[in-house]
Each structure stands twice: as structure tokens, then as C-alpha cells.
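So, here's a batch of structures to check.
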Structure I
Amino acid sequence: MNVLAVIHGTNARGGVFREVVEEAGHRYDEWSLAWGREARRPLDAYGAVIVFGGSMHADQDEHHPWLRDENDFIRGLLERHVPLLGVCLGIQLIAKADGAAVYPVPDGPEIGWLPVELTPDAADDPVFGGLPSRFDAFAWHYYTYDVPARAEELARSARCNQAYRLGGSAWGIQFHAEVTLETIRSWLDDEDDFPLDLDRDALWAESQARIGEWNDLGRRLCGAFVETAERTAAAAA
């Protein structure tokens, strides 16, 4: 199976999700509409798509005109029921493509480790069903969204929705289950993307302590998504 990773920057990439895809024996290609280049393979050759995060925001079409093309691309994936997983900006773009609103998080961004709780609908979900009902997640987002009208909410934090399923083929997570320690370090070192009132050293120390368990959860989540995509591909063969 070919898996397409839609990325939006050099330091917001596949992390442990890429490891899971490749360890399962699938081909993993990165593509960005911002690059203005063709994907490695025809877009209909991909059996699953993962849309990752980025420093831009989902409503910034005027600043990033390629976001309009990405919106059309995601809408097409939803219409064709291609297995789709959105991460952070990715979940916001899926919500937007399905007609839901995207907007800044009220009272400021969520950055750091925060408690997340699964909803009852997650219990029998093929991607979330194997996860613990409560866990501390790594978050880094300035925007949130309204859960699409036809979606099922799967996880939430005190301030934001954190995951949903849209139809039987699309999932989104607001938290960063893909992130590696190296990526967290690069975000902490980005002077333009870190609120002044957060303790950089404390967040780094906490991330070092938590990253092993967090990567295990991320691998489980992505592995379940890949297995779901494999079943979809087998049924279509």
C-alpha cells in the first residue's frame, strides 16, 4: 500500500507515524502543496493519507493560497472514502473541508502536556478502541474547530475537542501523537512560535520524561489506522 504524508513544513513531519507505516511494509511518500511539485505517484495510487501539522493556520487562505487546493484535495478524499488521518492542522483542515468553522483557541493556545479523555464513542472505534480512556497528550496548537456535524467526537480536553471520526474513513487528532523528542526540541528552539509566559526548560524536562510512553501510544494509534486502511484496501481489491 502507498501512504501519502501531506506536510506543511520541514519540522512538522511523520515522526513515529512514518516508522509505523514503513515497519508495516508500506511505501511512505511526503508531499506538500506549498512546494508546487507533483506527488511521487498519482494521487489515486495512495491507499491512505495522513495530513500533518504546520505553523500556518487553517483559515489563512489569503496568505497561503495553496490551502484552497488542499481543501479541495481533502474534500475529494472524504467523498471517495480514502482512509484519512489528520494531525493538529490536519484535523482542522478536515473539519474545514467538511464545512465546520476553524478559529483561534479561546483564552490562548494549548502548548505542553494536558489530560485527554476519550468519549464513550471511542470504545468501539477501530483506531481509538485500543487506547487508554485517559492519558496525558502533547499539544501545540493555537487554533481549534467545531466538530463537523456528521462526525463522532472521540476525545476531548478541558478546553478543546481532541479527536473525532468523520464517516467510516476519516479520523483526526488535535494532539501530536506523532511527535519525537527531536521535533519537540526544534519547536522549543523556534523563537517565533513560543509564548513568552511558558517555561521552556520545564516543558523540555517534562517531555524528556514522558516521550517514551507517549511514543508507544502514538505507535498504537497509527498502527490501528494503518490496519484499518489495509482492510479497506483488501476489500477494494
Structure II
Amino acid sequence: MPADLVLLHGFTQTGRSWQPVRHALAGRYRSVAPDLPGHGDFAGRRTASFAACDAYLRALADAPFTLVGYSMGGRIALHAALSLGARVARLVLIGASPGLADPAERAARRAADDALADRIEAIGVEAFVREWSAQPLFADLPRGIAERADADRLRNTAAGLAAALRGLGTGAMPSLWDRLGELAPPVDLVAGERDEKFRAIAERMAALLPRAAVRVVEGAGHAVALEAPEAVVEVLTAERTDERRL
């Protein structure tokens, strides 16, 4: 059955991270939430690339569909929307960025991502998940949500996550800042109220996109889809307006 809603998870997650959203949308969308290369069922692959993601998305949905991406998945969704053209009817990006425009900054990030990939392989997935979850970006997740997030992360392998960083990390993928004006579908840019970095990025992106709306989710941090899945559902089911706060 073809999908009319495709949800792309973030780095260290799997498609299971979207279960609360998919459950709430049951009956309204035919949704799929695939594991991205290097994650979950694709964890055994030693390489990860946007080409693999693009081919997978082309196979998942051949009619116009809504594409949703969180963090790394949002960056992949942006690339896919440019590649797939009219097949993407709507784009929803959560805590996402078009990448790094400055070549030197991108090269430095790639080196940092490569070093982190080496560390993941050296210490193993369990130790890495403990370190990753302790970041300020995720450290304030409510306990129950944090535990579910870590259980999902542990479905991955060290080799898979390292491959994802090397092939799909912010430093590895080209910047799309100068191509945002090419995106024809409406774009919803979602960020948590406490996620100052990605709120600012969303505002910058909105100024360059032809049809953009910024949605700020009150009380949420970077992990909006985990912290406030009901807000994601509201974005997906609401009519487009100029409203900027949920």
C-alpha cells in the first residue's frame, strides 16, 4: 500500500520513535516510518548515503505525499524534497537545518563527526548512548520519555551509527541554504520553545522559503517529536495559517 505520510527519524533513533504520532494519526494517513541507513533494521550496513535514502523514498511513495523529518531526518527530507520535486506535496521539518554553508565550518564538522564515529566504534553502542543522552540537548527529557528514547537508541549498533555519521552527518552532506528558494511545496518549520538554536534556524529558513510557516511548540526542547507528539499531530492535521505558536 503506498504511503501518503513518510516520517524520518533523527540520528540514534529508529522508525519506532514515531509510534505515538502514527497511532494518533491512524485512520487519517497511511503512514510509514522507515529506519534510515545505519539505524535499526539498516544498522548492519557499513555505509550510509543520501542516495540510499532517496532510492528508498522513491520506492515508498509514488503519489504526492507529506514528508516529515526530525533533526538528521529533517536534513535528509530537505534533500529528498529537492530531488523528488512534485512528489512531495508538503514538507514538515522538526528541529532541522539545511546544513552548514561555510566550507571551513563544514570541514571542521566533518572532522568532528568522523572522530565521534571512531569513538562510537571504540566504546560500543551502550556507552555511547549514555553519553549521547547526557547532552544538554536531551538531558532534560522527562524520565519516562528519556527511558523510551534510550531503549530505541539501543536497537542500533556502533558500526551502523558510525556509518550514519560518516555518510549522513551535518559535515558530510552539502549545504542547502542557497537552494531553499527552489522548494515549491508548503513547508512547516517546527521547533521547541526551549530550543533556541533551531528556533533561530527556522526563522532564517522561513525568510528564504517561498511558502513557510514557523511553529514553536511551547515548553518543548529539541526533541519535539518525543516530548510533544500531540503538537506534531496538530501541525499535520491543521490548516495552514500564519499562526506561529502552538
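What follows is calculated from the coordinates using simple rules that are stated; it is not laboratory data. Computed from a predicted model, the values in this text were never measured in an experiment. Cβ atoms are built from the backbone, for glycine too; each structure is taken alone.
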- prompt: Where does the value 0.96 come from, among I, II, when Rg/Rh (Cα atoms, Kirkwood Rh), for residues 11-58 alone is the thing being computed?
  reply: I
- prompt: Just checking, which of I, II has the largest value of FRET efficiency 1/(1 + (r/R0)^6) of positions 83 and 179 (r between Cβ atoms, R0 = 25 Å, to 0.05)?
  reply: II
query: Computing FRET efficiency 1/(1 + (r/R0)^6) of positions 75 and 203 (r between Cβ atoms, R0 = 25 Å, to 0.05) gives 0.10 for which of I, II?
result: I
- line: Re distance in nm of label points 7 Å out along Cα→Cβ at positions 67 and 187: value 1.1 computed from one entry in I, II; matching entry is structure II
query: Here distance in nm of label points 7 Å out along Cα→Cβ at positions 91 and 115 was calculated and came to 1.8; which of the structures I, II was it taken from?
result: I
field: When distance in nm of label points 7 Å out along Cα→Cβ at positions 155 and 219 is computed for each of I, II, the largest belongs to
entry: II
message: To test your reading of the models, identify which of I, II gives 3.4 for distance in nm of label points 7 Å out along Cα→Cβ at positions 19 and 171 when calculated.
response: II
field: Source structure (of I, II) for helix-only ellipticity at 222 nm (-39500 (n - 2.57) for each DSSP H run of 4 or more, over all residues; to 500), computed value -13500
entry: II
